[in-house]
Structure I
Amino acid sequence: MTETSREYWRSPDKYHQNVHEKNFGRPEFYLDSKFNAISEQIVEMLDAVGADKSWRILEVGCNCGRNIKFLLQAGYENVEGVEINPEAVEVSWEEIPHVARRIQVADAQSFLAMKPPNSYDLIYTQSILMHVPPEDDYLFKQMSRVASKMLFVSEVEIQVGNLRRHKYDRNYKDVFERLGWRQVLVAPNNHRIMRVFVK
């Protein structure tokens, strides 16, 4: 069975090809406490660059909302998410309903295309842009158009391992500096590189 990247991430279980992929996209997997350190480091990085806790913030590809939960706990007030997989949002309603009410089910490209310029002060991603195929890379322009103050990405830039379907190599410093953003902070986050950009 072949599938597009959007089809895969809308329903990952449908397209698993072997046992090693069984957790890919599974919401319960991303709620595991072993990933809390990733969310904590995102909060630390945003605090370090002076993100205002009253800013309107959007997470693109938030899955069940683990990162949103940690931002809310840290005092960030206006955090929303968009997620393509409806099952992830269902799990969020079951496990962290105060987060689920902040999540809309949609693909990011369509969601952002409907937003006027500068709708959010900050847009961030965590292990999402690495799944965007070249033909959909206009998403980066949409993020740039809709964010007014800051972009933050925590992404694997060079893919490793055997499970490389729907994963694409990019240098996100190059991607967003070409769109007029300036990188102000970079740090490792496990296999990812965290980058903060301002206009």
Structure II
Amino acid sequence: MSWIKIIDYKDSKGRLKNLYDRIKGPGNRIDNVLLIHSLRPHTLEAHMMLYKNVLHNKENILPVWFLETIGIYVSILNKCSYCIYHHSAGLSRLVKDSTIANKIKAALVKNAPENYFSGKELLLLKYSKILTIDPSSLTQDFIIDLQNAGISDGEILEANQVVSYFCYVNRTVLGLGVNTTGDKLGLSPDNENNPDNWSHK
């Protein structure tokens, strides 16, 4: 499941066990992307705080399905199959229509988001691409273009944070050889006001 040692739920103790109990899904299942932190529980806690607030907090304005879409696009650009599989399943669950989810994914895989998206969403995906593959090329002019298109600064910040989070996770997964063996794809915390609820459902 990875290239380094992990501590399974059944072998966990103390702080790690407490964190696992907050995160676990059905059958005490912990996703491999989270198990990879088991030797350093403090990084698991930080990861979950970031993940919950960047993607699953009701104070976000952009819909969670679109935040997931940004994450899938970043993962495609970074060639992180683990995150592509997980968040594609999550997208399908969120939009409640596998046909729509597949059309979105197909456009992103072709690196042609314009095949499905337009307007503000397309501009934010273009921003996400540049921020992922060539961040130093971004200038204030690009942000001004987003603002002139009616995208609020808060929405720009949300997209920025999702891109940054997925680049972090993609590199965690790819750098430690994490795969989906044993995972149930698409589980995530509820999108609610309680930032401390990390349970995967």
Structure III
Amino acid sequence: MERVNFEVVGETKKIFGNVIFAFWHGRQMALVYAHKDENVIIMTSYSIDGELQSGIMSSFGYEIVRGSHQKRGAIEGTIEIIRKMKEDGMDSSFAVDGPKGPAFEAKQGVVYIAQKTGRPIIPITSSAKSKKILSNWDKYLVPSPFNKLYVVYGSPVLVAPEDDLSKKSIELSAELNRITMEADKLAASAR
């Protein structure tokens, strides 16, 4: 796995202590390995899929908060993530167009958390030389085994207390789309 612009993570953490990673739902498979065992908290739903995801992510060292971005437990899960970021210094990570889309449009939840914690959002994406793109809502990317993987980090998105969440969501979407195109170009040209 090759990390591109990874230095932005260290530089940002020197200033802010911890960060929020934001990625597209369909690009998450390769990202599981990128930050395993690194004090990162994620939110999973109360669904059967969320239960399965919780078990898998826990085995990679991620801390799990149960909740849903849209339904049951959303407020409690969000409060718990904000608390753990502020008190325990944990990073957090979110599929910002999940759990059900629309694809490639960042929702305001992660921007709200950035505003409440004062921590920057670092856009992150992945691509692979050999892959299958599923035809589901998020165009889920499944890398082939024994493959060249790229993880690309974008410019941090800072959210001030007075910022408009909608505008910041658009800014985050644009940066995620930019680095996703960059990752795909790197993967396409890989030898």
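Throughout, read-outs are computed from the coordinates displayed, never taken from laboratory work. Since we're looking at a predicted model, the values are computed, not measured. Cβ atoms are built from the backbone, for glycine too; each structure is taken alone.
Given 17 as the derived value for relative contact order in percent (Cα under 8 Å, 6 or more apart), which of the supplied structures I, II, III does it correspond to? It must be structure I, since only it matches. Structures I, II, III were shown, and helix-only ellipticity at 222 nm (-39500 (n - 2.57) for each DSSP H run of 4 or more, over all residues; to 500) at -9000 was computed from I. Suppose distance in nm of label points 7 Å out along Cα→Cβ at positions 4 and 108 works out to 1.6; of I, II, III, which structure was it derived from? The read-out comes from structure I.
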